[in-house]
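*Asks:* Listed after this line are the structures, all set down as C-alpha cells.
No lab work stands behind these numbers, since they all come straight from the coordinates. What you see is a predicted model, and the numbers here were worked out from it, not measured in a lab. Cβ atoms are built from the backbone, for glycine too; each structure is taken alone.
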Structure 1
Amino acid sequence: MMCAVTIPLASAMANEVTGIMPWLTLIFTPVFEGKSPVFILIFTVIVMEILTNIGSNIAMGNAMIPVIAPFVMDSGVNPMIFGAALIYCTNMGLISPGSSAPASVYHGRMEIPDAKKRTIAAAFGILLHMVVAAIVFTVALLITGNRP
C-alpha cells in the first residue's frame, strides 16, 4: 500500500514538468561540483539517513536517485556503490514512528515505556549506522575504483 501511494509521488517529483528535479539539481550543484567521489558518497549516506527518518523511505529514495546520479556519473567511479549506499541508507528510518514499519513497531512496544529513551537509543543507533555505512561503502568504492 505504501508503494502505491509513494511511487506516483516520487514519479511526479522526478518529472521535468514539475520543476522539482531541476530545482534540486540547482541546489546540489554547488555542494557536489568539484568534490571527490568519497565526499559525494559520505554526503549521500548522511543525507539519506536523515531524510528517511523524516519522510517515506520509498519517496525519498526515488527522489534522490536522479539528483545524485549525474554527479556520480561525472565522477567516473562505479555507480553501483552509490546506488547500493543510497538504497541501503534509505531503509534505516527508525527514529520517528512514521518513518518506517519497523520504527512504528519499535516505538509501539509497551516494554519500553519512555519515548525519550526510545528516541535517543534509535538516534544513537542511526548515528553508529551512518559511521559504519560511510566506512564500508567508502572502502567498497576505493576497492572497485573506476567503472568496470
Structure 2
Amino acid sequence: MDEVIIYTDGACSGNPGPGGYGAILMLGEHKKEIFGSKKNTTNNVMELTAVIEALKLLKRPCKVQLYSDSAYVVNAFLQNWIAGWLKNNWKNSNKEEVKNKELWQELIELTHIHQVTFHKVKGHSSNEYNNRCDELARNAIQNVE
C-alpha cells in the first residue's frame, strides 16, 4: 500500500466570507499541489474541503499521513469527537447539531477507504509545506468569482 503525505490548509477573508483551500500531496519524489475557492464560506468549511479534496485525488487505497494546522479537523479524529457525534445522532457535547455534517460524513467515508493518520502542525510557523498550503489557500481567495 502506497504511503502518501498530505498537507492541507484552509483560509477565509472574513468568517464567513470568500474562502480558499490548498493542499500538497507527496508520494516518493512526486508532489502535487491543489487549491480551490468558494464565494461565501467559513474557515472550518475550507479546512474540511482541503482534506476532502486531497483524499479524493487518491486513485487507490493508501496509507496517509495527513498534516493540518486545524484543531477542528485533527481533534475530531484524535480526540474521538466523531464517535461522540455518531453516538449522539450528530449532536455535539452541547446537544446542538454538528456544523458541516455533510462534509464530515464525506470525510469519514474517505477515512474508511484510506488509512489516515492525522497530525496537528503549528500554523504560520516554520513548516514549509504548511506555509505553502496557506499561500495556496490565500491565493485561491483572490480568484473567487
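*Asks:* When helix-only ellipticity at 222 nm (-39500 (n - 2.57) for each DSSP H run of 4 or more, over all residues; to 500) is calculated, the result is -24500; to which of the structures 1, 2 does this value belong?
*Replies:* Of the structures listed, the value fits 1.
*Asks:* On to the next question. Out of 1, 2, which structure matches 35 when relative contact order in percent (Cα under 8 Å, 6 or more apart) is calculated?
*Replies:* The read-out was computed on structure 2.
*Asks:* Let me ask something additional. Suppose you compute mean count of other Cβ atoms within 10 Å over residues 46-53 for every structure in 1, 2: which one lands on 24.6?
*Replies:* 2
*Asks:* Which one of 1, 2 has P(r) over Cα pairs in 10 Å bins from 0, in percent, for residues 62-117 alone, as calculated from the coordinates, equal to 21, 35, 20, 18, 7? Don't skip to the answer; put the middle values down first.
*Replies:* On the way: 1: 21, 35, 20, 18, 7; 2: 22, 57, 20, 1.
The correct label is 1.
*Asks:* Same structure again: Given 2.4 as the derived value for distance in nm of label points 7 Å out along Cα→Cβ at positions 78 and 102, which of the supplied structures 1, 2 does it correspond to? Can you show the working numbers first?
*Replies:* On the way: 1: 2.4; 2: 3.0.
It must be structure 1, since only it matches.
*Asks:* Oh, and also: Who wins on Kirkwood radius over Cα pairs in Å among 1, 2, i.e. which is largest?
*Replies:* 1
*Asks:* Give the label, chosen from 1, 2, of the structure having the highest value of distance in nm of label points 7 Å out along Cα→Cβ at positions 22 and 126.
*Replies:* Sorting by distance in nm of label points 7 Å out along Cα→Cβ at positions 22 and 126 in descending order puts 1 first.
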